[in-house]
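Next come the structures, one after another.
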Structure 1
Amino acid sequence: MENLEPTNNQQPITAPAGRDTVLHEIGRVIESLPAYGKHHILRIHAPKSAAVIKPGQFLHIYCNGPIVQISERLVDPVPEPSGLKRLKRKPLLRRPISVFRRDSDQGEISILFRQVGLGTEALSAYGAGDNVDILGPLGRGFDLDGDAPALLIAGGIGIAPLTALAAELLGRGRSVTVLAGMRDALSFPLLLDNSSTILGCKAGIALMCEMGAVSAVASEAGEPGTHPGLVTGLLEIFLEQERAEDYEAFVCGPGIMMARVSKMLTEAGVPGQALLEERMGCGIGACMACVCRTRTRGEETKYSRVCVDGPVFDIKEVVW
């Protein structure tokens, strides 16, 4: 990939052969909102990114305001046995974040993330009017060529990219059922309501109801109206009550949850795609920091880069 040095102008960046064009864009924060627990939402005006990003792809976002040179991050020289100078504790690498909502007509994207470290903490401090340095869209998104009813299965913050996916699927005329799992209501980023009438649950996701999808929520804490336990318990009921083979599944959440869900779906004959989340360095396939094991033929396996070969994979492709 050619010249990845960001500038103050929006510009296309040459992508490897066979891949979509990667854009560098300086977006502007429209709104910065705290969500439940340690979650946060940024609504950003980024028209070029909003026009081309597909569900499942991600943005690589610089989290420390304007790009700074490494030399500017050096602490005043401190003698150390290694002879190295220490860097200030500020995020240096970009952070990969999926799009939560998109409005291509208004040129807006929203990201929903959990504050777990320096990068996301810095992002949560952005306010209206601040500039956001964005590289993307990156990765391989969901394959949306099918027309089967969609079953979306989310664990925790995995609901964020599946919200953008739900909007896209509904816009294509596909029915959408969402099963979500959480520890408790305060650890889940979206508001619950009592609109659900499926799988014995009264608790659903308010936003999904507004969008036209049906949803049910499982809670390890046994919140009122939810299915007590894990989202896999909800999925088990769904597979028993519905014509599961008629659905196409889309999954995002913790690795251990996706492994179990993928096994259940495969055994039930339900095709599915999973969006993997991994720590990344470059986001363009050069550093090999985000590899996962995938199947090729038979029992043969290989290492695939989540950032460019994914982050979306067929559930049968991943070696869980």
Structure 2
Amino acid sequence: MKRQLIHLLALLWLLLGGGTAVAEDIPKIRAAVLQIGTVNWELQTILNNGFDRANGFELLVQPYADNGATRVALEGDAADLAVADWIWTARQRAAGKDYVFIPYSRATGGLVVPAESPVQSLPDLKGRSLGIVGGPLDKSWLILQAYAAQVHGFDLSAETEQVYGAPPLMFKVGLSGETDGVINFWHFLAKMKAEGMREVVSVSEATHALGLNPETPLVGYIFKERFLRENPGLAHAFYQATRDAKDLLARDDAAWEEIRTMMNAKSDAQFKQLRADFRAGIPTDGPVDQADAAQFLALMAELGGDKLVGRATTLPDGLFADVR
């Protein structure tokens, strides 16, 4: 009787899709991601908990050394998705590519200074130096300049000395005190705050002061529209798997222990700050608000010009994938 029950359960497992033959029939999503990117925390949580197969697809993570390589992989059909912000995606779509965006995170950077710094607001940076991740067109830098001008009547660019560099370099520059302040990506800022640095203003705060909606997710998963069209329902299935992972990471500390090693946290303080800031950056469930996005894009076009947005001076139709 026991053996018959085992055979019955095995048959049921096969009928429900547990068998290899059935599993091979489900669509696969090849994700081209930065090897050390924070998106891996969410994708690994999907894999750890089988959220991909539970939603009817198989996720295959393909790590790359830099973001440029992930985008080449997407363009050349070596991958089905990459990760980027939707401003870049809008630029590509306006140039004729069929890229679409599915939200991942609204976590943003900000400006931090040493704990003992006299700087309390942006005008206090007059005559001081700033380390800035990326270059002059970094979106956080542009937003903070607009915020300084509108709220304080202060020309942040003209009144400070800027030093540009990659996120790890700006992390070291900030902790060593080589500059008076640093603007960096959110996960590096989390580590810097854990090491005692103090946030003067966040990009989220500045965005809100500029009349924009800080809840608008900036970073997301980029697919080719053709790929999603060839796989009906896959956009919703993938989005649901990401929401399953987000919901778990938002409420369950134990889920973070399973991905702790890939977080590169050097201390408990860094680990806890990374976890808290990731959770704070989880966007609300639902589609991106088109009006909010259009307003944000208009500001980016004004601040960065065609060097930043290309031909995307207005929100391209179909930019945000339908995940319903």
Structure 3
Amino acid sequence: MHHTYTSINIVLPCVLIMTFLNLTGVFPAMITPFHEDGSIDFDQLKHDAKRLESSGVDGLVPTGSTGESATLSHDEHVEVVECVANSVKSIPIIAGTGSNSTSEAIILSRRCADAGADAILLISPYYNKPEPAGMEAHFLSIANSVDIPQLIYNVPSRTGRNIEVHTTKSLASHDNIIGYKAASGDIGFISQVIEATKNEDFNILSGDDELTLPVLCLGGTGVISVAANIAPELTCDLVWSILPGGRHNFPRALSLNRKMCPVFRGLFMESNPIPIKEAMHLKYGSPPHLRLPLSRISDANRQKLLDLLGNLSELEQKI
């Protein structure tokens, strides 16, 4: 297992608790399992967290897009984060707490920090479509109000806005803003972000499994991964074959990436998290239920998932 989290207490004239969070490696974007009646299946959630920790991942990301955060109440957000935080022993929890309302994001971030989150992941404001000045003010307001490590999350396909490179560069200078989830799908744009923030103590994590390898090659430090829910060991193998401090085996990373790309693409054949939730059901027997407006995967795509899982099983046996 890769140890990525260390807490150090430093005694000054006043007591100051410094938390150093190493955002290196594989961080599964967890699903939120539901019972058939739509309530949260906390027993399954706890089981998923323990399974992923034992598989060697470097942290967990509950209550993000993959966790159907859009349909969770604030109380449910906090309960999910608390359940996951209490289920693991040695890896950090990065809780999705973003909102298109700045005041709402501050409240939710504070509550999840109190519930055990080691860091928070903040999607850029969706629907409102703020201009760069408003975008920067949004993130700075949260960073100034919640004293916890923070990652900004750029996913324009869901929000309708890119976080501009100059905005990210400015935000990276804030002590609490330590990372960035890159999910624009544009490797050239991600390269610009990495170049612009290279002089800051700032971590770029891929937000697309299919782009993890090129992001790492450009200087990224890891991935917030959907695929790691069903292939945690393989995803860790791929990432740590190329990261500094890992195995320094680029040919192995390249080979694994080529073999896993059909799975990466297949998990987005319908809107995330529809395919990964079905894949978790097919592989582990976890409940397949989603909250409306999301619906279960089509029969044709379920068969495609079965085929992909069969190929994945063969790959796992060979490694």
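Any read-out appearing in this document is the output of simple, stated calculations on the displayed coordinates, not a laboratory observation. Here the structure is a predicted model, which is why all the values come from computation and not from measurement.
If you line up 1, 2, 3 by Cα Rg over 2.2 N^0.38 Å, for residues 31-94 alone, the top spot, with the largest value, goes to 1. In this comparison of 1, 2, 3, the computed figure 1.09 for Cα Rg over 2.2 N^0.38 Å is attributed to 2.
So Cα Rg over 2.2 N^0.38 Å, for residues 167-270 alone, computed for just one structure, reads 1.40; which one of 1, 2, 3 is that? Going through each structure in turn, the value belongs to 2.
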